Structure I
Amino acid sequence: MGKPKVYIARVIPAMGLNLIREFCDVTIWPEELPPPREIILREAHDADGIVSLLTDRMDAEFMDACPRLRVISNYAVGFDNIDVPAATARGILVGNTPGVLTETTADFAFALLMAAARRIVEGVDYVRAGRWKTWGPMLLLGVDVHHATLGLVGLGRIGSEVAKRARGFDMQVLYYDVLRREDLEVHLGITYTPLDEVLARADFVSIHTPLTPETHHLMNRERFQKMKRSAILINTSRGPVVDTAALLEALQTGTIAGAALDVTDPEPLPADHPLITLPNCIIVPHIASASAATRGKMAEIAARNVIAGLKGEPLPAGLNPEALGKGRSALPRDWET
């Protein structure tokens, strides 16, 4: 009796990969860049499960092209690459990897904040260019983080953890979210404030909102103009939450002082994009969750999601439990015991 077939759209850490291999016949896309659409459609055609990444569009066309597909396990917390309603309608279970990357991403968001405030990347470039000749009283003056005001746009798990870190720097923390969290206000010593006021008062604005139709280009030209000219924007959420053209204009004209981005729109930015050339903009390649421990835990959750779905069991981190026992998830397979 054969094993279920699983397609994995990129090499993932061994902690998860080995679990899947024990239970399934596995095909892995080995390249650094995502598999082209035509290849993933071809290779996953007869797959019972898939481990996808944010770069892989899991839409109705894909699901219909893979008639055996019973579970999509996204190796990410976000899942805007997946049409979850379309999956549910077909009885395909969908899972993600929440929770484990919260603190790691919060660490990184604060690292970006510190790097932008104290002009660390500019300092590294200054030394590497051979320009460091002496200590200078006016050299690369940055801004203080301690006692500054931090504005959080979104107070989910990651935003809450960033607020915790800000307490160690005696920062005043303001937040805006569509859902007010009075329990966290008391616990973290933070203040709920309307979005426009957060932008007007914050020295640092850190974005922690999911990408939805409502948050697409949430940070646009109008909102940048509401910020302090000395303010710095940090984005570790999703690239399209920020209007790239508006951010470029804001940085070039001095509407805001700086930005530090883990995510961009488009992603990746072309190497010749003008945003990359700006000294007051730090851009890194979507690595906020990139610690070995966290990426390994993500791989384990992704593996357990796909295995559970193939067994017809609830996913440990499922997004559409209502699909269980319906459509494809209810169909027997010749490899099941």
Structure II
Amino acid sequence: MILPLRIRTFVGALLVPVVLFVLGCVAMAAAPAPISGGFTLAVLPDTQIYAWKYPDTYPAQTRWLADNAKRYNLRYVLHVGDITQHNTNTQWQVAARAHALLDAAGIPCAITTGNHDFGPEGKATSRETPFAKYFPLEAFKKWPTFGGIYDKEPERTDNSYHLFEAGGRKWLILCLEFGPRDELLRWASAVATKHADRSVILVTHAYLRPDNNRFNRNAFIKVKNLEVNMGLDRYGLAKAEGGFNDGEDIWKKLVSQHANFALVVSGHVCYTGKLDSSGKQGNVVHQMVVDYQSGKEGGQGFLRLLQFHPDGKRVSVADYSPLLDQPSDKLGTSYEFNLPAAP
């Protein structure tokens, strides 16, 4: 039976909002479902290719985070460094515009520098960087959760710490530069000791490899019958005055020494890896690497959501692209881990 035109028009008008609602639910389902009663930390993996070639992708990430901050109870954004590719003002401006969207939404960001953020052309031959020009101390101080910066370099902001409370815990986020100098590890250790009642999250650029091993200049692997060093000594900064510490150095000198370290987040190499290690006090530290720069279009906007469950123990990890509105299909991009007990 064919319905009269007037009735068909009426039925169609009723169906349109239903169809749109269903399509909206399907689209929303692509993103991880928020965990009721929990809170979220978001990780921005290396954004260097976006700052260089795809300047619309970076703000697409931060805009989505700003728009969904309440939905996920987003408390902090963590950027693991390699903000730019060539350490140029043009690329830093792309980054600054993207982060302005987070600032406007009142979302603080724990951000540090990668190797491509240092030296002429981003080749990490020196620690020269305009990071503090585009991420100035005055902007950090506007966040009530900002703790401070490295005490001996008041003009630099790429080594900082942040204090917040969520999920029934007190938290400390430590941000350390690429290949942190010996004195930076001293400072970070002092901050962790001063805040011994807080669970520590370390954010640094090059720490864990995708093969689930830390960068280690004293270790080698065989690649096509060649011995390949697992460290970072090929960078000019590795020979600079003041020392240079890779992942294994950071673990031995800093992370493993304190009972309150819970998590290490890093980037630098694609795509992802994870490692659980016990510190000297018996606390199990979950370490992760996430990076999409080698993927299509510099990573297609994939970011990582760390959702902390209300039980105070479990953390759900999921990588998602707001640009594509889809989860990652890479191995190891969706899993859960447990936190050590609060200090």
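When relative contact order in percent (Cα under 8 Å, 6 or more apart) is computed for each of I, II, the one that comes out at 18 is II. A value of -7500 for helix-only ellipticity at 222 nm (-39500 (n - 2.57) for each DSSP H run of 4 or more, over all residues; to 500), calculated from one of I, II, originates in structure II. Which of the displayed structures (I, II) returns the greatest value of mean count of other Cβ atoms within 10 Å over residues 179-186 on calculation? When mean count of other Cβ atoms within 10 Å over residues 179-186 is computed for each of I, II, structure II gives the biggest number. Of structures I, II, which gives -0.34, -0.66, -1.18 when log10 I(q)/I(0) by the Debye sum over Cα atoms at q = 0.07, 0.10, 0.15 Å⁻¹ is computed from the coordinates? Among I, II, the structure yielding -0.34, -0.66, -1.18 for log10 I(q)/I(0) by the Debye sum over Cα atoms at q = 0.07, 0.10, 0.15 Å⁻¹ is I.
Read the figures in this text as sums done on the coordinates, not as results from a lab. The shown structure was predicted, so the numbers you read here are calculated from the model rather than taken from an experiment. Cβ atoms are built from the backbone, for glycine too; each structure is taken alone.
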